[in-house]
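The structures considered in this document are given below.
A short reminder: the numbers here are calculations on the coordinates, not readings from a lab. All values derive from a computational prediction rather than experimental measurement. Cβ atoms are built from the backbone, for glycine too; each structure is taken alone.
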Structure 1
Amino acid sequence: MIEYKVVEISSVTDDELERIINEWVGKRWSFDSIHFVVRDASRRPSMAFIMFTKEKEGRREG
C-alpha cells in the first residue's frame with residue numbers, strides 16, 4: 001500500500017524547494033511531483049505543493 005505526503009510552500013524559491021525535497025527524501029519519502037499555483041497578475045508562483053510517496057509500513061495484505 002502506498003502512503004502520500006503533501007507539503008505546501010508559500011515561499012517558492014529554489015533554496016526552499018531544495019530544502020524541503022532534501023528534508024523529506026532524507027526521511028525515506030520518494031519525490032513524486034511539484035504543483036505550482038500562479039496568479040494572473042504574476043508569472044512567479046505564489047505557492048507550491050510538493051508530493052512525496054512511500055511504501056506504507058506494516059503488514060501487506062495480499
Structure 2
Amino acid sequence: MARKMIDCRKVPSEIGCTLTIAGTEDEVLDAAVAHAVAKHGHEDTPELREMLRAGLEAAEPALA
C-alpha cells in the first residue's frame with residue numbers, strides 16, 4: 001500500500017508549524033484534521049478534509 005504524507009511547512013501559518021505526518025491516506029487525513037483543529041484553530045468540516053486530502057503527497061522513501 002502506498003504511503004502518503006502531508007507537511008505543514010508547505011502552508012504558511014502564524015505558528016510556523018513544521019509537522020510532517022506520514023502513513024496510509026486515511027491515517028494521514030485523520031491525523032492532519034486533528035492537528036489542524038487542535039493547533040491551528042480550524043473546524044472539522046468537509047471543506048477542510050478535502051483541502052487536506054488535496055495536499056497529500058507520496059511519502060519520501062525514507063519515510064515509507
Thinking of 1, 2, which structure, once FRET efficiency 1/(1 + (r/R0)^6) of positions 17 and 41 (r between Cβ atoms, R0 = 25 Å, to 0.05) is computed, gives back 1.00?
2
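Out of 1, 2, which has the highest value for relative contact order in percent (Cα under 8 Å, 6 or more apart)?
1
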Comparing 1, 2 on mean projected area of the Cα convex hull in nm², the highest sits with 1
Computing helix-only ellipticity at 222 nm (-39500 (n - 2.57) for each DSSP H run of 4 or more, over all residues; to 500) for each of 1, 2, the value -6500 comes from structure 1
